[in-house]
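Got some structures for you, see below.
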Structure I
Amino acid sequence: MRRLRAARRMWRALPPGGALVIGAKERLKGEELRLFAPWPGTSAVYRRRSLGEAGPG
């Protein structure tokens, strides 16, 4: 639950399309992927989805 709360805070802080960089060994999963989409060609960068794509729930 703590990770999801943090993901929601980051979603609110970043503009649509903004990049979220995480540790190379970390991965977003579950509800976190509703907020952020994997950036093509990378393993630790995610793109903030727009309000139409997702929301903080």
Structure II
Amino acid sequence: MEDKTKITLTERAVEELTTMPEDFKQNVKTIIEYHGDLNNKAFLEVMAGKFHQRQK
């Protein structure tokens, strides 16, 4: 059985988000909804791929 990544926000993160623009908050929500249930390996692969795409 593979470990699953469960993305949750800490109390401090929730507090910080209240100061962010609405579009940023929506992006965070989308990331959690879309990627929050991937196993650890798949999640890291997706995030690494996105990072490398942005570096080009």
- Quick one: relative contact order in percent (Cα under 8 Å, 6 or more apart) came out at 40 when computed from one of I, II, so which one is it? I
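Which of I, II yields 13.0, 39 for Rg and Dmax of the Cα atoms in Å, as computed?
Working: I: 10.2, 29; II: 13.0, 39.
Source structure for this number: II.
Upon calculation of helix-only ellipticity at 222 nm (-39500 (n - 2.57) for each DSSP H run of 4 or more, over all residues; to 500) from the atomic coordinates, which of the structures I, II produces -7500?
Working: I: -7500; II: -20500.
Derived from I, not from the others.
Here, each number is a calculation from the coordinates, and none is a lab measurement. Everything numeric here is computed off the predicted structure, so don't read it as measured data.
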